[in-house]
Structure P
Amino acid sequence: MADKAKRVDIGGQAVLEGVMMRSPEYVALAVRRPDGSIVVKRDPYISPAKKHKWMGLPFIRGAVSMITMLGTGMKTLEESAKMSGETEEEPTKFELWLAEKLGKGVDKVVMGVAIVLAVALSLGLFVFLPNLIIKAFPASATGGMLLVKNLVSGLVRTALLIGYMLLVRRVPDMMRVFRYHGAEHKTVYNHEAGIPLTPANAKTFSRLHPRCGTSFLLITFILSIVFYSIVDVVILQLTGYDLGAHYLVRVLSRVLLLPCVAGISYEVLKGLAHNDGKVCSTLRKPGMALQLLTTAEPDESMLEVAIVSMNAALGDMPEGPKTQEGYIIAVPAKA
């Protein structure tokens, strides 16, 4: 039986041929290399709430999590690519020029460019595009029309999200990431059940988990309809101004208010995840159903990688030889 003291909430992220697990003390990343070996690295983790107590306050912590998640996610993707042992792509002329002008390393510039592109894509798909349809509506004079506008833009946003997920599932590399995502969830369930972490045990659990970021995303999309409607009605009643009357004003207000929506959504996610009552179980179902698109059934080799990462995050770092880069070889290459 696993040590009960170790049974804490673990968050994770799937990457191509690997899994990151984060405990309250460590961030661990395990990656399977082309030769079949598994390499792992672990770094100490200090949560924002430990650095600044106010960052751990309810509703604020969700906004902080949303911001830090982007940086951590991109850093994990970059590190996993290095750990895979495959030859890195040469930086473009633009990236080399930018690194020279900014006085930064090429790696940092490449990651910075990737973050900017990811943010631009997200804003374009889920903020700018869904709100374009609002330009077809007349200026609102009633709260009912404001609700209709936000409902329509919310439905368009959700449809784009589902369409995007269906599209990326057709990419073979992304499907493997989704399988590792399933391995991450099964391993977290295995840990939460307090039974030995083995591929045989982990594969018996569901690949859908209530604390998944996919559920968080859907909750944010749904609550944004209600939250933005309330804000729009309040502003209309107090000032007589319709935020949707001008496209850029509407878009800017949505971006500025997004941390508020994320803060509320985070509390809802945590509340639903840690309550097994009938009502909460029912409310969890849409987010769990959406995970059918962002996860897939893993094989035992993928579960093995997730378990190596989980053990390292819990403090059980394997002993073994190191690669030239300094990563520990948790599972040697097959002969």
Structure Q
Amino acid sequence: MKRRTLLQGLATTATLSALPWSASRAAAVSVDSLPKLSGDLTLYLGRGEGGLYENVLEAIKKRNPDFTLNIRRGPTAALANAILAEAQAGVRRADVFWAVDSGAIGVVNEAGLAQTLPADLQTQMQPEFRYPTWSPVTGRIRTLPYHTKRLTAQDIPTDIMALPDSGLRMGWAPAYASFQSFVTAMRILKGDDATADWLQRVQKNAKSYAGELGVVMGVERGEVDVGFANHYYTLRLKAGKPDAAVDLAFTRNDAGCLVNASGILALAPGELATNFIRYLLTTEVQSYLAREAYEVPLVENIAPPAGLPAMSTVSPPKVDLTQLADLKPTLTLMRKAGVL
């Protein structure tokens, strides 16, 4: 779906889903069911996804000519810190915060700055992704991309803690934010000692990359057997190179298949901020991000990105994503383990 298609989708009338609304589960809604946006709103937007989020925002602005959206862009963690600093100074410059990872959302949420979301907005989400003061927008799954000319999925351990003893050459990006969120989840689930031991054992047989796209490309070139990366890097590579020698394997019920999320919260009271969030959860926007960014829709009844197994076949651990905000102990542990 190209940008003009999204703009047309948001600008024209579409039929609402026939699925019923209920107190426990709501269908995804069309943009046509939403009220028009009017007034000024300031969005703090974490960088990411190669401009696709910008395309969504342009489409929303085009549909709402009486709506002025002011955007401050920057690294997600820096924007979260700016929001905290502004609150300490007694000012609020951001009305809405859209972060590319839930850890940054957790930092702001734990400071008590987020507004409570309406119940009907929360129930649009899949049950395991419902939070009272913030909403996931799209998900990303931790995966183990592997070199298909050397391995099959059955050759990959389904227990993340078993990877260091597998004899496989591994690729990782320890300085990458998504990897650090994964390590934070491992700390929560397994404890600091087990996590530090795991990091040190992986390091003995790992090649480092600057980012997780680099990890996936290294796997595809055969530099390593398997890597640690969010799912969409592999799907994007395969979309451009269908015969790429890389595919996805998953662990089960551990940090290795954590489903993390980009997220959004309202800092300003009132309907404008809340209604803006509603636009990001519509059928049109969720479907666009699934098709173009290969992100996982977390709203009910939206098709997943092409090439990704059904979410029902993935067994992620149960982790409150806002707990991933506790990053400082993770960085300290990674430095002590010698991987940063």
Structure R
Amino acid sequence: MAFTHLHLHTEYSLLDGSCKIGELVQRIKELGMDSAAITDHGVMYGVIDFYKACKAAGIHPVLGYEAYVAPGSRLDREAGAGDERYHHLILLAENDRGYANLMKICSIGFIDGFYYRPRVDKSVLRQYAEGIICLSACLAGEVQRYLARNLYEEAKKAALEYREIFGENNYFLEMQDHGLPEQKTVNSGLIRLSRETGIPLVATNDVHYINKDDAEAHDLLICIQTGKKVSDENRMRYEGGQYYLKSEEEMKEVFPYAAEALERTHEIAIRCQVNIEFGHTRLPHFAVPEGETNESYLRRLCEEGLKDRYPEVTPEIKKRLDYELSVVAETG
């Protein structure tokens, strides 16, 4: 059996993840794993560093992020309080199209969905679902939140909607177990959901730090993020010290009843094949009128634009335009 971490936060989950990418990839290799995913909260800042580090180490990189999904419209600034303002969702790029869509989704979250967090909504997910594999995420996922409140039918309805958005075999119910009583209840509900709907299960660990003994340092990081003191009783915590990069053997011990769900993580990782080219400039294609070249058409548009912008096109202005267009032509 092979296991792949598909829920993993690096240092780019700012003040929430403490896994430095270089050390993280080294540890993945030490554990004998051949693949791993990056799923930072709301951002894709670390994807390129992670991709390069994995390739250099002979590790297969799975590129993704943990999206914040608004319960209604991403444009709504009034919805809910606290965590109710958004749900979590793991999105992984299956191919180059999926990677492009992932970047689009992530950008929309910042451009017009930002409300405490960069949020998207289901209309955005529908529009850019092609090439993306989705996991239902942690206890903060929509399905899991319903199950934690014993709202099974609501959880089922949400799960079926996500499957409809991403397609058959592109949506998975994600089990986690960090020793929290709530997760036992939720996992039981996820197993029932899988049995009734046919949506496959995966088992993950919510990785926020590399080694088990990093838990205390990570707790300090959370205090900085939330503006709290370690001594404060009512503050955000990652209880139990289980949010580290576990070995395959440790994951088997946590999920002795879910061997298929563990194996499925590696199957998903192998499906995710994104190729990023470096040193190659990608420019958009523009249709030019018949009989024109890119250069002649651009020049014509610019010369027309000069007449709109300046009452008189002086030799100085014309010289500047010639220089600018020469730079564009020379650099391709």
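Please treat every number below as a calculation from the coordinates, not as lab data. Fair warning: this is a prediction, and the values are worked out from it, not measured in the lab. Cβ atoms are built from the backbone, for glycine too; each structure is taken alone.
Structure values in brief
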quantity: Label whose coordinates, when helix-only ellipticity at 222 nm (-39500 (n - 2.57) for each DSSP H run of 4 or more, over all residues; to 500) is calculated, return -14000 (choices P, Q, R); calculated: R
quantity: Structure from which 1.4 was derived, distance in nm of label points 7 Å out along Cα→Cβ at positions 73 and 177, options P, Q, R; calculated: Q
quantity: Comparison of P, Q, R by percent of Cα pairs over 25 Å apart, for residues 57-200 alone - largest value held by; calculated: P
quantity: If mean count of other Cβ atoms within 10 Å over residues 169-176 is computed and equals 12.0, the structure in P, Q, R; calculated: P
quantity: Entry that produces 30 once relative contact order in percent (Cα under 8 Å, 6 or more apart) is calculated, selected from P, Q, R; calculated: P
